[in-house]
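For reference, the structures are reproduced in the following blocks.
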Structure P
Amino acid sequence: MRTIYKYPVPIQDSFTTALPAAARIVHVESQDGVSQMWAIVNPANRTVETTFYVTGTGHPIPEDAIYIGSWTSGPFVWHLWRKS
């Protein structure tokens with residue numbers, strides 16, 4: 001069974017979160033002042049630790065980064081990347 005879950009995105013250089021295997025991030029946005037990502041998941045799948053990067057516009061992008069999406073939070077534009 002698939003469903004959509006929401007996960008917080010801390011505004012820091014990198015973070016790791018546990019996601020069900022084969023999760024697919026479909027959206028990133030600030031909701032009520034908190035940065036969030038939404039993913040299609042199968043909650044029955046085992047969880048895997050997944051590392052993400054957050055960069056601001058004009059900041060360096062890690063070499064092993066795969067682009068996920070961008071969002072605004074206040075006056076800033078942030079970009080979410082998954083570590084390959």
Structure Q
Amino acid sequence: MNLLRQPLLRLLLANLAFGSLAAVLLVSGMLALDSQGLRKLILADQSPALAIGLLLFGFIITLGSAVMGTAIMAIGKDEGG
């Protein structure tokens with residue numbers, strides 16, 4: 001059985017992708033703007049890739065779950081009202 005044929009799984013994967021994109025944009029923006037000296041702090045570390053990866057992972061989990069949860073809660077609502 002092909003898993004991508006199930007509409008619920010497709011809905012969750014698409015919304016996880018949107019949440020992940022939002023997380024990448026947010027972390028990139030935070031590093032580009034050097035919010036609160038975050039970029040300097042991360043780049044001063046011995047392994048900045050690990051720090052960025054952990055930060056990005058946390059944001060992907062948080063925003064991906066929020067977007068997926070919003071999509072699940074919006075399933076039963078009418079589109080017109």
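FYI, it's all coordinate maths here, none of it is from the lab. Because the structure is a prediction, the values reported are computed rather than measured. Cβ atoms are built from the backbone, for glycine too; each structure is taken alone.
Below, the figures for the structure above:
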{"quantity": "If log10 I(q)/I(0) by the Debye sum over Cα atoms at q = 0.11 Å⁻¹ is computed and equals -0.42, the structure in P, Q", "calculated": "Q"}
{"quantity": "Given 0 for helix-only ellipticity at 222 nm (-39500 (n - 2.57) for each DSSP H run of 4 or more, over all residues; to 500), calculated: source structure among P, Q", "calculated": "P"}
{"quantity": "Identity of the structure behind 31 (criterion: relative contact order in percent (Cα under 8 Å, 6 or more apart), calculated), options P, Q", "calculated": "P"}
{"quantity": "At a computed 3.4 (distance in nm of label points 7 Å out along Cα→Cβ at positions 2 and 66), which of P, Q", "calculated": "Q"}
